[in-house]
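Please go over the structures that come below.
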Structure P
Amino acid sequence: PALRDRAAVETDPLVRAELLSSLAQLDPEGAARAVTEAIGPDGSPPELRIAALLASADIGLPWTPAHHEAALALLPLDRLVADRFDQVRNEPLHHLTVTLLLRDAGPDREAVYALLDGALRHPDPEARTEAVWAALTACELSRGAPARLVGALMAAAEADGGGAGASSGSGGDGVATATATATATATATAGSGPASGDVSGALSALGRLGPYGEPAADLLASRAAGAGETADRALEALVAVDPV
């Protein structure tokens, strides 16, 4: 009761997020309505919305299109929990990926694939970096993940290095536009360092897919023909996906 009373009058977004998370852990059934209401964009600060998304996954609520849209709209997610006391959920996209996959249900696996596909194609390099880490974990937990995510990982790699994002998967003009935006952002963010062509780590991630990464062979070969650390990463990945 004390937590509910405080939540009803609290205005600070981070404190509201902490209260909602605590309520969900202490009384999952009783907190379900508040969690669901907090996901919506109407009047809910981002810090509270991501807390609601995490709580939804933790207490077993169905992952709906509203959850999917909210998660993508909030990307990148790590910044929204950076000042939280919760050190278990300090990588929200990764936490959502693991939690939903461990439900071991078809709809939840599909939800994870769709969420990661969207995140890997995001125009913000920071969001793509979060997505690459989550995608690698998904590929370890789900046998279907590598084949489903290779196209999106290629899009992330192309966005990092200035390739044509629309050529590597579904999404049409929207992906191409996002990729163009991402390229400019990545350049400004990463500078001209040796690994600036692999801002998100997607090149290296493609090499972790083994045979499932074969569709990326041409992209990797093109990058490997260059010089510097990015070319070295691309060559290493190319050998892994297409050793012949």
Structure Q
Amino acid sequence: MNIANVVIESRSPAIDKVFHYLIPDDLKLLVGQRVLVPFGRGNKVATGIIVGFTDTSEIDKLKEVIRQISERPVLSQPLIKLAKWMKKKYLCTFYTALKTVMPPGTAVRKTEWVTLINQQQVKAASQKAVIEMLNNTGGTADFGLLSDIPQARQAIGALAAKGIVKVEQDISQQVSQKAIRMVRLTPDFDMPDLPKQATRQAKMLEILNQIDTISVSDLVAFSGGSYATVNA
């Protein structure tokens, strides 16, 4: 299968769908991995999560995956399955459901820096301030350092369009290592007759009945219950 099914990391309902991207020959991708992809008319670099693969697409000219952010998947196939169920059950976006089940310590870190590549005279005060700051920092500065300048983003964009500065970015992810408690139904489990007031327990059992295994923290988050409810 040479096409990746990707969910863009955005809560916007306008792009709540699975997008198809060609997989370059030099990339070996896995379900659950985070990837960088070109998105929209301007091919802005966006992060997405692979939720599956396919051999065919209704789109004639597909864009290619740029690269993977994480070597290991950040989501297992059972968690993706659970997110699909949650999307239908609670009418949320696919990414919102994926974000909810994503393990802690998997946030994407985006770093931007600006480099002065051509000394030119400019008139706008904000653009002058950016150039002055870059000259004072040896020609390169993290965007955070420049963000105190009024209208910094617009000024940097204008300078980049003139070929005066170059904007680069790095997107990375570091998954922290930690022990995670998992829970599943026993093979001989039969749904009990719960009292009406045991709504949290009923919701937990409903979720567990939909998926093979889930972390205790995810089960608590989805059901709105508590750790005490799990132990009960």
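No lab work stands behind these numbers, since they all come straight from the coordinates. None of these values were measured; they are calculated from a predicted model.
Quick one: helix-only ellipticity at 222 nm (-39500 (n - 2.57) for each DSSP H run of 4 or more, over all residues; to 500) came out at -21000 when computed from one of P, Q, so which one is it? Going label by label, the one that fits is P. Where does the value 17 come from, among P, Q, when relative contact order in percent (Cα under 8 Å, 6 or more apart) is the thing being computed? Structure Q accounts for this read-out. Ranked by mean projected area of the Cα convex hull in nm², structures P, Q are topped by Q, which has the highest value.
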